[in-house]
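See the structures that follow.
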Structure 1
Amino acid sequence: MLKIASIVIVVVVAAVLLFAATRPDTFQVQRTASIKAPPEKIFPLINDLQRFKTWNPFAKKDPNATEIYSGPASGKGAKSAFAGNSEVGKGSLEITESSPPSRVAMQLRMIEPIMARNNIEFTLEPKGDVTNVTWAMHGPVPYFAKIIHLVFNMDRMIGGDFEAGLASLKSVAEK
């Protein structure tokens, strides 16, 4: 009986590992909100990391997190190193591209709770009296992360945070 149970466990583990290998090598999470403000008013709230912090939902998860800014005040090369509680983690954020008033690209490097390097992109698209702001993040999914993603879905894990952040950005921009 023990031998049969051992074989079943080995087969199940092997099936999970094989299934994980078939999962995508990248992930993407994206949310969009319509904000009743011109792109020129919204753009500086994203392109300046200190202003970004005022509406960023991840910054709100630990008000005591430390943050050190370097490089220019805004735009390409602006950097922020942060360390916070287990919800925030430890890492850095750098603006890698800035195209006023339509696009800001960033690189997020996480050190804790798990090593990761992901790309973030904000696009601002005017549509009449509103601007559609899209917050997207994508990155690689190494094999070990594929196993984790079988249980923890990135879209469900951070999609709600993106929605909350865009709602907060909306409230700041529409004032």
Structure 2
Amino acid sequence: MWRESKSLKRSPGLDVAGASGDVALLSQQKLSREGIFAQPTLLDRQITHMNRQLPAICGDALALPFADDSFDAVGCSLFAHHLDPDEVIGFAREALRVARYAVLVNDLIRSSLHLALIYAGIPLYRSRLTPTIDAPASVKRAYTLDEMNKMLRQAGAADVETETYFLLRMGVIAWKHPITS
């Protein structure tokens, strides 16, 4: 762990469906190099998913058990594709409600290329369920950047920024308030 100093900015964040907290812990480490002391809290619906290294709450992503503006940012990684479009909008509304600034979404991008890559990689998977059930289903349920943008705007995001990353991943920031220059 690193030492907290007066020069570090404190930044509470919520990792929804954060499970073991791997993403939150990695983010915490990287942000500390920039002088930001991230204080992640995990939310998952199963206590057995959590690793007890970070503060954690059992709860429903569609009815977040927090007051308005409780966290600087709310994020989720590889979670949105598990939700139907109405549930994505409901989750985004809740996340924007409890976030002061933004909601961060890291997820798969649905595309025929992505599905082809999943099937091409079958010989590389260690689990027998991943190539035949989980991976193809996840890609088929994933959203395009346009679909995600529309759902987040429908949920009330003032601005939405989208980026694509390696292996057909999306990084999305849904801003609670309009971006000002």
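We did not get these values from a lab; they are worked out from the coordinates using the rules stated. Since this is a predicted model, take the numbers as computed values, not measurements. Cβ atoms are built from the backbone, for glycine too; each structure is taken alone.
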For -8500 (helix-only ellipticity at 222 nm (-39500 (n - 2.57) for each DSSP H run of 4 or more, over all residues; to 500), calculated) the corresponding structure among 1, 2: 2
Top of 1, 2 by Cα Rg over 2.2 N^0.38 Å, for residues 54-141 alone, largest first: 2
Given 18 for relative contact order in percent (Cα under 8 Å, 6 or more apart), calculated: source structure among 1, 2: 2
Cα Rg over 2.2 N^0.38 Å - highest-scoring structure of 1, 2: 1
Among 1, 2, which structure scores highest (criterion: mean count of other Cβ atoms within 10 Å over residues 22-29): 2
For mean projected area of the Cα convex hull in nm², for residues 14-109 alone computed as 6.0, the structure of 1, 2 it came from: 2
